[in-house]
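The structures come next, written out as structure tokens.
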Structure I
Amino acid sequence: MRYFPHTPEEIKEMLSVVKEESLEGLFSMIPGGCRMEKDFTIDGPYTEWRLNKEMDRLAEKMISSCSQNYLGAGRYLHYIPETISSLIGRSEFSTAYTPYQPEVSQGTLQAIYEYQTLITKLLGMDISNASLYDGASALAEALLMAVRIKKRKTIAISKLVHPLYREVVSTYLAPTDCQIIELPYQKNGLTDIRTIGDIDDLGAVVIQSPNFFGCIENLEDVPKQIDGAKTIFIACFTEAIAFGLLKPPGDQGADIVCGEGQSLGIPLSFGGPGLGILTCRRDYLRSIPGRLVGKTKDKEGKTGFVLTLATREQHI
């Protein structure tokens, strides 16, 4: 439950409605023997994180709602500071309005720009768009992007890519004449990439790391198996926080990196909504779908943020 503080004026107004002169009067109907006269012994104040841990400790004396949960297959419970819910619920921040008028949308545009900057640093890439529906649709859009760039119709995708991601890819590509080839996996839980070089007319290859088994793929070996001039290497993921520890896919030779960003601060909400992350090399800037926010200067030399590399009519 969220805490909503009241000003003295608001308290006085509420008391007048119930015809009481003080807060003490609200509890006058409770017999004296049932009322606690001494103060509670409460430690603190605590940070939000420590307070939650303390409440979990007390809950463990009964049936805990915080027991380990291994369900989810890519979507899990993460700690989200309460300040995030407060911020995104503000009317000046949460809106369906597309910020195509930069003169009245600098706050929103700057927030999106800083998101793009954070994601490119996290994944070791040059360009990030302003997100897509979820990780699965981001992968499908990445493959369509690769097909447009290389003009090749054969796609190799590891069997260790999230099965629901592969289903979405099949749905997206069904109306096209693209051929999907699934790469097998080895007993060690890693994708067998040795056969990639034998695939003709290969336009893109997709490897997930950490993969669906939770194993960390050696992404640096993939570019050695393909012709970079003809084939795009796409690295995908379901857990963005993993790259706070692991080497970024962009530093391992990936041309496009995409995946799910739910763990960055979005609750599960019974399966959605998610955050589709899509990044690429600068060479593919003109082919990436979605919105891009750029940083510029206005006529007075002041820093400003704008939707860029698209006509205004696309935004409306």
Structure II
Amino acid sequence: MSTRMRMYHLLKTWIPKIPLKVSYGLANVGGDLLWLFAKGVRANIEDNQRHAMRPGASDREVSASAREVLRNLAKIYVDEFRIPALSEQEIRDSVIVHGMEYLEAARAEGKGIVLTSAHYGTPHMVGQLLTVLGYPTTVVVEHVQPEEMFEFMCDLRSSHGLRLLPIDKPLIGLIRTLRKENGIVALVVDRNVTGTGITMPFLGEETNMADGAVQLALRTGSPLLLAYCRRRADNRYEAVVEPPIELPDKPADMDAAAREGTAKLVARLEAFIREQPDQWVMTVPIWKQEAQVPVRRVEASAGDE
């Protein structure tokens, strides 16, 4: 086991035993240290924040926002190390949800739900909440390296029943979640790691946007919803589920439908990211991407299982 992994296992053991206020205070210090010394990560975040903030934001304002991003990111890790030790009631109490009626109405259709989000607040806490509320939920995740790190994070996040599926693995399990369980498939869509997608403006500049969520919804007929969460001043999470994104039923031109649907999705992403840019914890440069792994398109007809 590497030194880093030993440290993570120690954090998993000790963070739940430390008062949360103290843990968050230490997280702020850790975020400040990253801001001071992790120059490459800081530069990436500042570039992303410059796109997300109001036009004309000064370098000082951009830098201050990047510092808050790193503080928020460190708090997210505190939350994730605490997940296995949380009770189901504590998970329910940690997230205030608005718009559950949209989720319930979509599930009543019986086709499952494709739920999209961004690296904003912490979507994994929403995933925990959905699981303890009884929604079978599978989250599509980037297959980060080293493998022991990936497995460790999956163990943390799956401790209450949330399922995680690496994007470079066969995606047939998503069809099972949607059709056999009437469950939720969740994907973050503000970073494209597949090397495919659709080029379009995002926060004022063109980049390649992931279209997998829209493609999945189009091919399965499942409703497409967007949700996001943000940290409040009291360090609880506030999640918002938005109304469904309208998509055509069985479109003749799938590429055109995917572009139109992705554009609608991007417009909604921009709205809430611009509202509180420092909640957008994206640490890699969105406008300087490199292809990583090929996407596996989900081909499904009404008779697939």
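Just so it is clear, none of the values below were taken in a lab; they were calculated from the coordinates. From a predicted model like this one, the values you see are computed outputs, not experimental measurements. Cβ atoms are built from the backbone, for glycine too; each structure is taken alone.
Kindly point out which one of I, II the value 2.9 was derived from, the read-out being distance in nm of label points 7 Å out along Cα→Cβ at positions 17 and 137. Value 2.9 for distance in nm of label points 7 Å out along Cα→Cβ at positions 17 and 137 corresponds to II out of I, II. Work out the source of 4.2 here, i.e. which of I, II gives that when distance in nm of label points 7 Å out along Cα→Cβ at positions 105 and 225 is computed. Comparing all candidates, it corresponds to I.
Of structures I, II, which gives 0.45 when FRET efficiency 1/(1 + (r/R0)^6) of positions 73 and 201 (r between Cβ atoms, R0 = 25 Å, to 0.05) is computed from the coordinates? Provide the component values of the computation, followed by the final result.
Working: I: 0.20; II: 0.45.
The correct label is II.
Using volume of the Cα convex hull per residue in Å³, for residues 153-208 alone, single out the structure from I, II with the greatest value.
Values: I: 66; II: 128.
Greatest value across I, II: structure II.
Taking helix-only ellipticity at 222 nm (-39500 (n - 2.57) for each DSSP H run of 4 or more, over all residues; to 500) from the coordinates of each of I, II, which one would give -7500?
On the way: I: -7500; II: -14500.
Working through the options, I get structure I.
From which structure (I, II) was FRET efficiency 1/(1 + (r/R0)^6) of positions 33 and 145 (r between Cβ atoms, R0 = 35 Å, to 0.05) calculated, if the value obtained is 0.90? That value comes from structure II. If P(r) over Cα pairs in 10 Å bins from 0, in percent computes to 6, 27, 37, 24, 6, 0, which of I, II did it come from? Going label by label, the one that fits is II.
Starting from the value 0.35: which structure in I, II was FRET efficiency 1/(1 + (r/R0)^6) of positions 49 and 233 (r between Cβ atoms, R0 = 35 Å, to 0.05) calculated from? If you can, show how the numbers build up before the last one.
Values: I: 0.35; II: 0.95.
Computed on structure I.
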